[in-house]
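*Asks:* Given below, in the form of structure tokens, are the structures.
Just so it is clear, none of the values below were taken in a lab; they were calculated from the coordinates. Note that the structure is a prediction, hence the values are computed from the model and not measured. Cβ atoms are built from the backbone, for glycine too; each structure is taken alone.
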Structure 1
Amino acid sequence: MDRCLAFATILLAGVSAGGFAAVSEAAASDWPQFRGPGGLGVSDAKGLPVTWSADKNVLWKVELPGAGASSPIVGGDRIFVTCYSGYGVPGEPPGDMGQLKRHLVCLNLASGKIVWDRVVPAKQREERYEQHMTQHGYASSTPAADGERVYAFFGKSGVFAFGHDGKQLWEADVGAGTSQWCGSSLVLHKGLVIANAGVESGSLVALDRRTGREVWRAGGIRYSYNTPILVALPAGKTELVVQVGGGGEPGRGKLLGFDPDKGDLLWNCAGDDGYICPSAVAHDGVVYAVPRQTVMAVRAGGRGDVTDSHRLWTGRKGTNVPSPVVHDGHLYWAQESAGVAYCAEAKTGRMVYEQRLSAAGEIYASPLLADGKLYYLTRKGRTFVLAAKPAFEQLAVNELDDGSTFNASPAVAGGRLLLRSNRFIYCIGQRGEGALRR
């Protein structure tokens with residue numbers, strides 16, 4: 001059996017209520033999607049490193065076969081990450097758009113060695129490499145994995161499924177209505193892989209994990225670059241929540257709750273009227289969203305317009321890119337351009353602290369919470385480690401200044417951190433776990 005399959009817990013429970021055969025799921029110790037289990041940016045790992053530098057606690061560093069802003073994911077002894085090549089690579093002439101290719105790359109967790117690299121030519125025309133495209137490039141969507149397959153979202157080029165051996169199993173078209181940047185990541189639910197295809201078709205699209213067949217499609221998704229989240233409710237119910245923007249038109253921005261099995265819209269709540277990049281998080285049935293103009297908490301489970309009945313509080317100290325984390329009754333997030341760290345009471349929205357991180361620069365990565373610590377990674381490779389408590393305490397500042405750009409959010413693999421830039425992946429661990437390999 002492939003060693004990568006050793007991480008799976010095989011579910012042989014027959015057919016789920018949604019009509020799909022049960023599939024293999026990642027073990028609790030894995031990091032199977034954007035921001036890890038549940039998309040919450042929270043790890044139960046202990047002993048993660050607090051301090052590191054280019055020559056301290058770096059177990060290995062590997063150059064990727066292309067650029068990108070997507071985050072790495074982990075399943076067993078494998079890392080999966082996407083990147084792109086052929087056009088618009090930072091530090092190189094833009095080149096010919098017709099040569100643009102996307103990659104799904106599999107690396108060995110222990111050594112960083114590339115196990116396989118699958119290349120997918122990009123459908124044309126893509127947006128030109130200029131203005132905002134130079135900030136992130138053409139591989140921003142984080143893949144997702146279960147015990148049988150790895151799923152990659154390449155925008156208008158489609159959603160692709162690969163076996164853990166790198167064999168392509170299927171591809172699915174989710175729309176090609178625009179050539180804009182695709183920034184949302186995939187979500188797995190029962191037998192479905194769900195894509196926020198707001199840029200491609202103005203829709204959420206759910207595909208059968210085994211075949212790529214479209215199961216449902218829900219429209220009305222606009223100005224939406226965030227990754228949906230699954231929210232657990234009492235009695236075993238689950239809702240799929242995503243944010244849509246208003247494009248600057250007052251009153252059009254919403255937080256939306258869907259039935260993830262059928263795609264039916266269940267409820268909506270007035271939200272931010274800009275475009276929405278930060279993903280929401282949820283705890284005990286409450287959804288927390290921190291877009292730039294309207295930070296808010298909304299209790300899930302309502303029906304229809306729940307703005308007056310289920311919106312618990314709102315605030316104005318939002319952010320444009322990073323997503324938040326929630327921990328012990330408090331919400332933590334960062335403002336992307338000024339490098340300001342925020343902490344608020346989750347119950348009331350009352351601001352507990354608002355602290356500028358010294359010389360932070362821009363922050364595009366979402367924070368990681370692990371072992372009582374918050375990790376904020378800047379675009380320059382500087383990581384601020386804070387105590388995860390309602391009082392600002394900086395524990396360390398770590399530098400990986402290699403000239404590349406760190407847009408991806410950290411991933412966790414056991415007691416190690418994976419930090420990805422637009423050129424490299426670093427594996428960070430406590431000294432004694434391994435030697436630096438380049």
Structure 2
Amino acid sequence: MTVRPMFLGGQREPRDAGTSGRHPGATLLRVVPWLLLALLLLAGGCEEPTAVNQPPYIAIVAIISAADGTDIGDKYTYRVTEISGALHIDEAFHVAPHDTVIVPVKPATYQVALRGLPPQCRVQDGTDLYVLVPQGANTALVRYQISCESLITVTTATDGYNPDPSYIYQVTGPAPERAGILQANDTLRLDGLGPGEYQIALQHVAPNCVVTSDGGPDRRIVLADTGGTKVDFRVVCSNESHRPHLLFFAASYHDGTSGFLFRAADPDGDIERYAWDITDCHGKSVLPAGGRLRRGLSQDRTAGQDTITVFGAVEPGLPDSAMIGRCTSLRVADESGNTTPVVEQAIAARPPAGPGADLFNARFATAATLVTSLHSTGPDYAGVFAAALLRDGVLFPPDGQLDLGVYNAAGYQDMLLPTVPLGGSRPPYYDYYAVIVYLFDRSGNFTRLMDTDLFN
């Protein structure tokens with residue numbers, strides 16, 4: 001019995017149709033499973049198989065890693081070329097992505113080139129591989145490790161009280177608009193979009209829910225055709241009868257420092273933290289390290305109060321000119337995770353000065369105590385936030401900058417700053433370099449003062 005050439009799907013085309021010496025056995029056999037190939041070669045009968053089905057072979061396998069729904073392409077092209085040109089083997093095979101290609105060849109060195117991948121697919125060792133088929137070999141394997149990512153992956157993560165079960169998403173940009181439904185905890189993969197700037201909006205969010213992730217419910221992205229862009233929406237839902245409310249918020253920025261004042265109320269008296277940021281006024285952080293979550297409002301002077309006043313300061317160190325067109329962002333949450341909406345306030349170009357001080361002195365009373373004396377001359381004085389500069393690496397991993405440790409999260413409404421104990425579980429006196437106070441008026445304007453001589 002003679003085994004004849006088999007064409008089990010796929011297409012082939014010679015790259016040099018005018019070459020009369022092309023190897024007649026360069027035939028595509030797309031065989032899954034591999035046992036079928038063995039059965040064809042060993043099929044019954046006493047005759048020798050014809051040369052077209054005799055080894056050696058090159059087997060080409062694509063191992064594709066991609067999430068469900070990601071575009072991996074519709075058709076791949078493998079071009080098999082004998083590199084010396086002596087055998088005149090140069091053929092291309094067009095197959096589906098997961099097909100295995102088996103090509104009868106002669107002993108020689110071959111180049112296998114893969115084409116037809118979508119731009120968001122990457123090949124571990126490149127698309128052009130070389131394989132040596134030695135004399136007496138049976139099958140030489142060429143394996144492509146391919147990973148593909150969708151152009152945009154959108155996720156929603158929702159929790160809290162009475163969570164919103166679903167949302168409407170909308171994608172606008174250079175490509176035709178897309179819209180649909182996303183569940184509360186869902187993943188959406190978008191492909192087939194051209195490069196350009198897109199807006200991805202999460203709409204129909206329930207009134208008791210807040211999008212707390214960077215950028216809020218409206219994201220702006222610049223899309224490249226290589227894929228991998230991720231848009232994550234984090235949604236926190238609150239119990240309306242127990243969530244805190246922001247009553248007043250004022251902020252300003254100067255000399256590399258953001259100072260802010262807010263009042264908030266909570267029916268349970270358990271406000272615990274606030275989230276601060278500098279944004280593009282559309283919810284997107286403009287800070288290299290993002291915003292700051294500061295906890296501890298359920299302790300110290302604000303513990304158990306249904307209405308609290310908080311003074312705060314953060315030192316991003318960015319020049320004042322970088323704050324033009326920017327906003328200070330704030331959100332307040334309680335111990336159960338109930339949260340206010342995110343509020344943004346535009347940063348003024350030239351904020352008014354805050355209160356002054358006719359007395360400010362920080363000193364080591366002993367090697368175990370740091371005492372700060374303060375008296376303000378401002379008739380509009382409202383409160384003070386205090387911090388200390390410490391040796392780099394004392395409070396945080398070393399980064400070449402002095403560490404800034406705050407006295408407490410809420411600041412003080414009077415001018416009596418507490419004595420700071422030193423040593424023991426706290427840094428010793430020689431790790432303290434300076435004490436900084438931020439004096440606020442009732443409109444949120446502040447003055448920053450620093451004492452660097454803690455021995456006098």
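*Asks:* Which structure, out of 1, 2, was FRET efficiency 1/(1 + (r/R0)^6) of positions 240 and 256 (r between Cβ atoms, R0 = 35 Å, to 0.05) derived from, given a value of 1.00?
*Replies:* 1
*Asks:* Give the label, chosen from 1, 2, of the structure having the highest value of Rg/Rh (Cα atoms, Kirkwood Rh), for residues 88-215 alone.
*Replies:* Top value of Rg/Rh (Cα atoms, Kirkwood Rh), for residues 88-215 alone, among 1, 2, belongs to structure 2.
*Asks:* Another question, then. For relative contact order in percent (Cα under 8 Å, 6 or more apart), the calculated result is 10, so let me know which of 1, 2 that is.
*Replies:* So the calculation was done on 2.
*Asks:* Next question. Where does the value 1.51 come from, among 1, 2, when Cα Rg over 2.2 N^0.38 Å is the thing being computed?
*Replies:* This figure was derived from 2.
*Asks:* Quick check for you: by Cα Rg over 2.2 N^0.38 Å, for residues 112-183 alone, which of 1, 2 is greatest?
*Replies:* Checked 1, 2; max of Cα Rg over 2.2 N^0.38 Å, for residues 112-183 alone sits with 2.
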